[in-house]
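Since every read-out is calculated from the coordinates, none of them should be taken as a lab result. A quick note: this is a predicted structure, and the numbers were derived from the prediction, not measured. Cβ atoms are built from the backbone, for glycine too; each structure is taken alone.
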Structure 1
Amino acid sequence: MIVLPLLFACRPPSAAVPTGGSTWIVVAVSATPDRLVTSTSWLQVAHARADEATVSTVRAEGTWETPEGSGSWASDVIDDATPWPLRIQHAVAEVPAAFAWSDDGSPTRLIDPDGWREQVVVALAALELPTEALSTVSNVVDPDGLLRDLRRTFPGDPPPSGPWVREEGFGARVLTRTETCARAVDGGTVTWRCSGAIDGDGVSEGAATTSLVVDRRGLVEVESRWEALIAGVGPVGVRRLVVRE
């Protein structure tokens, strides 16, 4: 009668895999000299099997502040007055996308990019976008960008040794963050704390940190930050927090 509880108590924590059938809250903040943008998204993750999961955004909201003014939006109150870039962004995010996942908990590829692209085109057609918006559609119907963004949300376990190297998107730029990590185990929980640099074209004075918590169910939360001076932009600071609901 006591063997199974004891075995469970001794079982090591899982890899940083997002739990299937769960909702994840993603809070992102981006600050530049002329803009502060905060967004919160609720992602649904459904595992078809251990190495495959479908991800979609069920709700999103955000605010922005600029020298000219500020505003806010929420996906459940989108109407004709909502700026069309935000309408496009949420329409794309709502389309379910199936990904292959590695054992360490990070997505490796979009399983059916052509099928996903077709569903996105249908979703965007329903928006009846103005002519000036059509030229931007190709920028968001981007399977590679979709995978890069999801890997930023669910980066998986850091390597057991050596540097942790990941891509980080900022606008049209693809930056590289390189961190070293320390691992601590406390009962059924593993915590990783990582720090290092971020680099790319026009980037200087870049610094990056990541903290990641895993329990026996898988990933619990990830918090990543980076800041740098970017040519043509100025000082930039970005923070992303991902929490299992």
Structure 2
Amino acid sequence: MFERIGRGFSFPLQGINYITQHKLWGSMVLPILLTAVLLALLVFLFWFFLFSQIGTWLQIDPTNWFFLLRWFYNIFAFVFKVVVFYYLLSLSLIIYFGLFGIVVGPFLTPVIEKILRAENIPVIQLTFAQQIASILAILWQTVKTLLFQGVLSLLFLLTGPLQPVLNFGFSSYFLGRDNFFLVFELIGMPNEFKTRIKEFRPEATGLGAFSTVFVFIPILGALFAPLLTAVAATRLYIQKKKSK
């Protein structure tokens, strides 16, 4: 299992060479530009309107308190701000990758199609109505993921020091699994996504872990992480199909 998780984690960076060798960068220009605009809007929204406000919360002056109360308050205020920052960051990642699928996904379809066709995988031509249905499905999937992860995050608070590890693992899986949705759309099996995605659970976790880590590289990480994981998910599907 860990070997498959590692494969999912390493595949996105390998995709840079794959995109170059197959001359796909030209088809990536519009998705990259749209991703840059989406990223800029979300950074502005979350950083200036949410993250910048964390420091103003719990603005209580404990100067005249008894030193033990002041000490406990300072610890509580620090932990509270770290926890809130952590959850807002997790929320922003889910929303970013969800909106990527909605806004950029349709324009990334030609790239995924070329990869599938190059490997002799039959694809279907999505009609406009099917593309709209796909966008709505991704939107609904994002909402369900937000709700489900919110409940899990609250439950994980009961696990104490294991909470960050468990939350990272489950968040990685949910971030990674959605990269396969467009692939199943293009091969004409969107209704089988829920059952077939179980075959890619370790790889999806690796993809999500890569996204979570790579996105912290200033600008380039956040810009290219969703694009590289989408290409990686396509190649992982092809690899598994050919191994059968």
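47, 29, 20 is what came out when Cα extents along the principal axes in Å, for residues 24-119 alone was calculated for one structure; which of 1, 2 is it? Walk me through the numbers before you get to the answer.
On the way: 1: 47, 29, 20; 2: 71, 24, 18.
Matching structure: 1.
For helix-only ellipticity at 222 nm (-39500 (n - 2.57) for each DSSP H run of 4 or more, over all residues; to 500), the calculated result is -5500, so let me know which of 1, 2 that is. Could you put the intermediate results ahead of the total?
Working: 1: -5500; 2: -24500.
Traced to structure 1.
To which of 1, 2 does the computed value 3.4 (distance in nm of label points 7 Å out along Cα→Cβ at positions 96 and 128) belong?
On the way: 1: 2.8; 2: 3.4.
It must be structure 2, since only it matches.
Work out the source of 22 here, i.e. which of 1, 2 gives that when relative contact order in percent (Cα under 8 Å, 6 or more apart) is computed.
This figure was derived from 1.
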